[in-house]
Structure I
Amino acid sequence: MLLEIKGLTKRFGGLKAVGDFDIHVDEGEIVGLIGPNGAGKSTVFNLITGVLPVTSGTNMFRDRDITRSQPDQVAALGIGRTFQLNPLFPEFTVLQNVTSSFQLHPCSSLFDIFFGTPKYRRNERFIREKAHEILSLVGLSKEANDLARNLAHGHQKMLGVARALATKPTLLLLDEPLAGMNPSEIQYSLDAIRGMRDNGITVLIVEHNMQILSLCDRVVVISFGEKICEGLPSEVRANSEVISAYFGADYVC
């Protein structure tokens, strides 16, 4: 088991944002974490990655307890993530945005960088080559030299994914990757995420867009901070609690 979350709870004063939440992700899976707006999905991501402190519960990654780890420590262990608000460098090119994210795993010493040694130049070539591979994976090869601010919305979202991939994750957490996209951008993004799994990256996706179900091996549904359903996409679609959470009790037959 790659990731195992047990009893995850987060309180903000008297408000329980996430309560006794369990989820696990096996290596090679695409797992969806879905729920209505405000259900607690992004809070779960923030608790996994150390952005928010956990009130109670445990986060285990590759049998290692990361419950109290800081975000940089979590990333260094192999968990990458994106954010709903895409933190890009708008005046950098697409390629520069990706190469800048390789700094989590520096290959050159300060001496090499300052004096521009052959080792530094080799490492820079290696980083550029890997960045181009990542851009190819997310379908942005043709846009490599474009400024990030000039990209269409869907491409900007995928550039955020590319930056996360540059941290060399084993597990990639995608926070609402389809938000604000038109139908063609959604299809492009779904294809790109499938390609990531084909390249050995395990994916956990937070979404409220039910179209993500077509991508997932397994789906967990959260509502008001608690898990209400887990199963195959076909099982989740037919679950009365899920239908009620999304559309209200009047829609449940």
Structure II
Amino acid sequence: MNASDALFSQYENTLDLNLLNRAIVLAERATTKTTSRHRERLVLAAKLRKMYGDKFEHTGDHGDLDMAWVWAVEEIDKTQQNMTNYGTVIHNRYRFPGGDLYRRYVRLGKLSDLNEAIIRVGTAIDTYGVENPSHNDMLNVRSVLLRERFERLGGMRDLELAEEINEEIVRRSRTGGPESTRAIEGLGGVLYRRFERIGTLGDLQKAIKHAEDALAATPLDHQNRAERHNNLGNMLSTRFERIGDLGD
């Protein structure tokens, strides 16, 4: 672990902003010693994107968010130049391409940021392919962003794409595993929103089945169990209001 990584690790444990600032200085200094084609450049860009993103979360300074965006742009531009390093970056859980744009969208509400975030994460998925160890995580991110845009604009195609993505995650995931359970929960949410929009009872029935499956696969002490239980309760209440089944 180099000095910048060590400082950033200490920051994550202590949230000491001084440590984060020092880590950023060292990482930026390292970029001056690499060419644009150097194999370490992508890793440095990803680290700086995460560092500035974390700094923005800490300070709320839009200058930090803009710097995170600058490094995010460089990172995605270099994805095709060095896929091995990019896979390492994703596997180490540096934020997904487009993540900083999405945070800015949440902060400022600019639809163009959300649209660009969807494009960037989609590009990363297509470029790296299914061998990416975080492929399902990236798919889930894209599904969440598409659902966010549906809530904003109401475009049914976004909801349909989110459904297709969650179905793909379920197919690719270990049955009963956390990725599969999360995707099943997502499928239930998508179908429930479509029921609310269109009113097809079949969508509600499927949504309830997915919600039941997700809850059944969630351990009793899991942090998401209460939320999943509540979601299922809301769906059952909706079905009772629709068809009057006292069993709900």
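Overview of values
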{"quantity": "Label whose coordinates, when helix-only ellipticity at 222 nm (-39500 (n - 2.57) for each DSSP H run of 4 or more, over all residues; to 500) is calculated, return -10500 (choices I, II)", "calculated": "I"}
{"quantity": "Test item: distance in nm of label points 7 Å out along Cα→Cβ at positions 43 and 123 calculated as 4.1, pick one of I, II", "calculated": "I"}
{"quantity": "For FRET efficiency 1/(1 + (r/R0)^6) of positions 67 and 203 (r between Cβ atoms, R0 = 41 Å, to 0.05) computed as 0.40, the structure of I, II it came from", "calculated": "II"}
{"quantity": "Structures I, II, by distance in nm of label points 7 Å out along Cα→Cβ at positions 3 and 163: label with the highest value", "calculated": "II"}
{"quantity": "For 27 (relative contact order in percent (Cα under 8 Å, 6 or more apart), calculated) the corresponding structure among I, II", "calculated": "I"}
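All of the numbers you see were taken from the coordinates with simple rules; none came from a lab. From a predicted model like this one, the values you see are computed outputs, not experimental measurements. Cβ atoms are built from the backbone, for glycine too; each structure is taken alone.
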